[in-house]
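Taken together, the values in this text are just the output of simple stated rules run on the coordinates, not laboratory data. What you see is a predicted model, and the numbers here were worked out from it, not measured in a lab. Cβ atoms are built from the backbone, for glycine too; each structure is taken alone.
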Structure P
Amino acid sequence: MEVLLVNGSPHKQGCTNRALEEVASALDAEGIETQIFWIGAKPVGGCVACGGCAARGACVFNDSVNECRALAADADGFVFGGPVHYAHAAGSLLGFMDRLFIPTAAQASRTPFA
């Protein structure tokens, strides 16, 4: 089993990463493989409903979303971590999540998330 942990903070080695490392450590202790993916410090926008992903199988905006999609295909579960700004997750993480799973909704519907 493999779990992909997604760091949605603009700070690669910040508090969110430290929390994800703790989760990864607990999972590793149970024999579950883990990998932490950082979405980067650049802004990640949400889906613009262009429909391009239906034809390509990937988002038309070639950024960290498509990089993560290759890793996500092999994952059995996901943990998303990000800073909380004004009572919700950071906008880049929300946009990232929207675009990551829209083209692969059928696959994502069978994968646990946390």
Structure Q
Amino acid sequence: MLVEFFPIEDVDSRVTQKSPGVYLFSRDGRTVAYVGRADNDIRTQIKQLVCDDYGYPYCFFEYTSSAKDAYVKECEYYHKYVPSDNTHHPTPPPGTNWKCPVVGCPLP
């Protein structure tokens, strides 16, 4: 595992910027259970999910320079970790025609 998860209670001190980005959640701090992205504001997105209490005690995030970069990273992490709680392949934002960058992936 190349990512380093941190306790979800540390979100406020670690996720400090309003920026697009990608996040991973874990139940045990080792295994990726869910991969998601924020096209505009990763801080607000993660904080909302924490407030909704999805039961993930660990988090990892990465800022990206754009919504497209967030989508690309989300696809890469989705294929790399095959998270158990993602029920479908990441979808690009509405109004875009972005394709999954992972070679061999037949999905958008």
Task: Winner on relative contact order in percent (Cα under 8 Å, 6 or more apart) once structures P, Q are ranked, highest first - done: P
Task: Top of P, Q by distance in nm of label points 7 Å out along Cα→Cβ at positions 5 and 93, largest first - done: Q
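If you work out distance in nm of label points 7 Å out along Cα→Cβ at positions 21 and 85 for P, Q, which one comes out largest? Could you put the intermediate results ahead of the total?
Values: P: 2.4; Q: 1.7.
Answer by largest value of distance in nm of label points 7 Å out along Cα→Cβ at positions 21 and 85: P.
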Open item on the list: I have 1.15 for Cα Rg over 2.2 N^0.38 Å, for residues 29-76 alone, calculated from one of the structures P, Q. Which structure is it?
Closed with: Q
Task: Origin of the value -8000, where helix-only ellipticity at 222 nm (-39500 (n - 2.57) for each DSSP H run of 4 or more, over all residues; to 500) was derived from one of P, Q - done: Q
- [ ] Name the one structure among P, Q that distance in nm of label points 7 Å out along Cα→Cβ at positions 13 and 37 of 2.3 was derived from.
- [x] P
